[in-house]
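Chemist: Please go over the structures that come below.
Each reported figure results from applying straightforward, stated rules to the coordinates on display, with no laboratory input. Bear in mind that the values here come from a model prediction, so they are computed numbers and not experimental data. Cβ atoms are built from the backbone, for glycine too; each structure is taken alone.
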Structure I
Amino acid sequence: MADTVSKGSYVRAFHVLDALLKALFTFGGGMNYNFKFRVNGEIVPFSMSERKDEIPHEVTQAEKMAILKYEEEKKKYSYASKPKIPKYEHPWNGNLSITVGSYKFLDCKAYLLEDRIGEILIALYDASYPIRLKRLKAEEKERQEAGEQRRKEEVRERYNVEVERTQGLINASKDYATAQTIRACIAALESNPNSEHTAEWIQWAKDKADWLDPTVASEDREDFPICASYSQLRLLI
């Protein structure tokens with residue numbers, strides 16, 4: 001309230017706030033560190049201010065001298081700066097007001113804020129309901145967005161799994177086709193009496209075809225243990 005209430009009204013302003021807080025404490029309310037009331041489980045902002053009067057400004061002796069100096073300088077220099085003297089003054093008048101939502105309570109001739117603590121308390125509770133509805137709406141929106149995000153993540157995970165399974169199927173079919181090609185080659189070599197390949201090489205080739213064939217998936221030869229999979233063999237080639 002440093003900018004809205006004069007120091008001379010601090011004691012009275014704090015007295016009004018103290019009365020409101022004591023009433024709120026009875027119902028489990030209070031005030032948070034941001035200087036806002038906690039009412040019915042919700043944070044309700046408010047403002048307290050002191051009104052000001054508007055009176056004609058009385059020109060001081062120093063201001064009169066500044067005007068005379070300006071008149072003299074204006075005759076000599078075009079850039080002479082005219083002193084800024086306000087037409088009105090706005091002193092604090094000690095009349096306090098509290099604003100809560102659409103409610104505004106003012107000091108007047110008939111009563112003071114201290115006389116309207118009950119009404120202000122009701123206004124605080126009334127202001128807490130739209131704040132609660134807004135909070136609940138925001139929380140529901142957040143839950144829906146979080147649920148939609150989870151749904152998208154689940155779809156993305158299922159898609160990635162499907163892509164991985166499909167790629168595995170494609171790789172297995174390629175390996176199967178390669179194994180069948182190798183077997184056909186081996187059969188042709190075995191039926192060729194002029195083939196220079198030894199029986200040991202033929203057996204190695206058959207073992208390699210069985211290793212590639214996903215329907216067989218035999219272990220690779222121990223004398224070539226570095227190739228744990230056909231994919232690694234492709235990289236080596």
Structure II
Amino acid sequence: MCGRYTLAAAAEDLAERFLVDLDQVQVRHQPRYNIAPSQQVLALTARAGHRDVRWLRWGLTPSWSRDGAAGPINARCESVFERPMFRQAIRQRRCLVPADGFFEWAGKPPRRTPHHFSLASGQLFALAGIWEQWQGSSGRPVESLCLLTTTPNAVVAPIHDRMPVILRPDEEEVWLDPSVTEPAELSALFAPYDEREMRLYVVSTAVNDPRLDTPECIRPLGAPGSD
């Protein structure tokens with residue numbers, strides 16, 4: 001699964017990379033070093049040929065939920081077209097989730113070792129997400145998302161048996177295109193990201209605390225200031 005990720009980039013870099021309005025990003029964005037489930041996260045959706053900036057809760061709530069409780073944070077790409085929780089969203093409500101890294105843990109409690117994964121280039125990338133809107137009795141809709149996961153590449157596999165679906169820039173428009181609904185066409189985007197273009201390093205166990213959101217969470221273990 002993918003249970004934490006990072007988005008430490010400046011608003012200006014996000015707007016340039018993902019072709020969105022800077023003012024929309026700046027209104028709420030701040031560098032994030034330990035994004036955790038149940039938090040509001042930056043996502044991009046498509047409308048009338050343009051990309052919209054949204055802030056969605058991480059933890060999918062389907063429209064038919066009785067109580068609006070947060071649900072899955074991940075959806076396995078192998079079953080996303082069949083499971084009732086996901087099958088409508090995968091065809092009608094897909095989103096890009098900007099990131100610059102994600103975390104996975106090796107080992108078993110209490111000695112689990114956190115690792116940070118990113119592109120070797122250091123560039124931003126888009127995680128593949130699906131989203132839903134739930135309407136409660138309060139009248140205020142709850143918008144939420146989950147991330148798709150796939151089999152790991154050779155970099156991630158020694159640490160974890162799943163990794164998030166990372167889209168290449170030329171795949172992002174296909175993912176957002178509402179006219180694309182065929183499983184075969186969308187499934188072609190689920191291949192594990194090329195391991196030759198990724199890097200990882202061990203980080204401090206400080207990231208284990210979801211309340212901590214500072215550069216310490218991504219500092220390589222052994223670097224000045226890490227524990």
Structure III
Amino acid sequence: MSKEQILGAIRRGLRRGPLPADQAALLAGRLRTHPRQLIPARSRIARPAQIDLFIANVEKEFGTVARLPNLDAVPEAVAEYLAQQNLPPVFAMAPHPELRSIPWSERPLLQIREGRAETSDTVALQHGFAGIAETGTLMLPSAPERPTTLNLLAETALVLLRASRVVGPYEEAWDLLRAERGAGDMPRNVMLVTGVSRSADIEQTLELGAHGPRRLHVLLVEDDPDAR
């Protein structure tokens with residue numbers, strides 16, 4: 001269904017006609033130019049501080065971060081994390097080219113299955129599109145190489161993210177997505193993940209993993225020389 005069809009259905013449901021010309025022009029202008037809102041000062045900082053802020057915010061939301069020098073360090077980092085959490089060395093992995101390029105054979109005990117997550121998966125490895133320092137949020141757009149189920153089904157979520165993909169505010173993450181996909185081409189789904197899934201709806205008792213992963217571990221590859 002196109003955007004016009006969706007908006008038309010909403011207008012019919014609200015018993016409204018087309019927008020007045022001035023409002024239609026204003027809406028079209030906003031969609032075309034993507035005007036900035038107020039950007040929090042905490043995200044407008046130097047690159048090293050942005051990386052530190054991203055990590056601090058991930059950890060504040062019950063996640064963990066491992067800083068790695070390169071992709072070659074990923075297999076050992078994954079194996080160590082799973083052992084520390086007393087988890088089996090088995091995980092579902094997104095069929096992303098960068099994840100496939102990792103030298104997994106250096107850790108032959110790791111058992112990897114590519115593709116969408118299944119209900120039986122306890123650990124999933126996703127490829128992160130961007131990190132947002134402002135709140136420690138991961139941007140995870142859906143794509144064939146980034147199945148959304150990997151973000152939801154497994155109790156333990158691992159996310160590979162390059163430091164060069166960490167931005168300050170949310171607006172810069174959306175700019176990055178638009179620039180790489182082209183004008184007017186957005187993914188079907190974009191998940192913004194801030195920490196682990198949690199809820200305190202019942203008796204105000206915090207429960208981790210209420211609606212998704214109870215563990216979030218970011219494998220941050222230090223590929224940005226300006227962030228060191």
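Chemist: Which of the displayed structures (I, II, III) returns the greatest value of Rg/Rh (Cα atoms, Kirkwood Rh) on calculation?
Modeler: Values: I: 1.59; II: 0.95; III: 1.03.
Max of Rg/Rh (Cα atoms, Kirkwood Rh): I.
Chemist: 3.3 is what came out when distance in nm of label points 7 Å out along Cα→Cβ at positions 79 and 111 was calculated for one structure; which of I, II, III is it?
Modeler: Going label by label, the one that fits is II.
Chemist: Sticking with this structure for a sec: For which of I, II, III does mean count of other Cβ atoms within 10 Å over residues 151-158, calculated from the coordinates, equal 22.1?
Modeler: Clearly, the read-out refers to III.
Chemist: Looking at structures I, II, III, which one was helix-only ellipticity at 222 nm (-39500 (n - 2.57) for each DSSP H run of 4 or more, over all residues; to 500) calculated from, given that it came out as -19000?
Modeler: Values: I: -19000; II: -3500; III: -8500.
Label of the source structure: I.
Chemist: Same structure, new question: Could you tell me which structure in I, II, III was used to calculate mean projected area of the Cα convex hull in nm², for residues 63-158 alone as 15.8?
Modeler: The correct label is I.
Chemist: For distance in nm of label points 7 Å out along Cα→Cβ at positions 55 and 191, which of I, II, III scores largest?
Modeler: By distance in nm of label points 7 Å out along Cα→Cβ at positions 55 and 191, the leading structure of I, II, III is I.
Chemist: So, one more: Using distance in nm of label points 7 Å out along Cα→Cβ at positions 119 and 175 for the comparison, can you identify which of I, II, III gives the largest number?
Modeler: Details: I: 8.5; II: 1.1; III: 4.4.
Structure I comes out on top.
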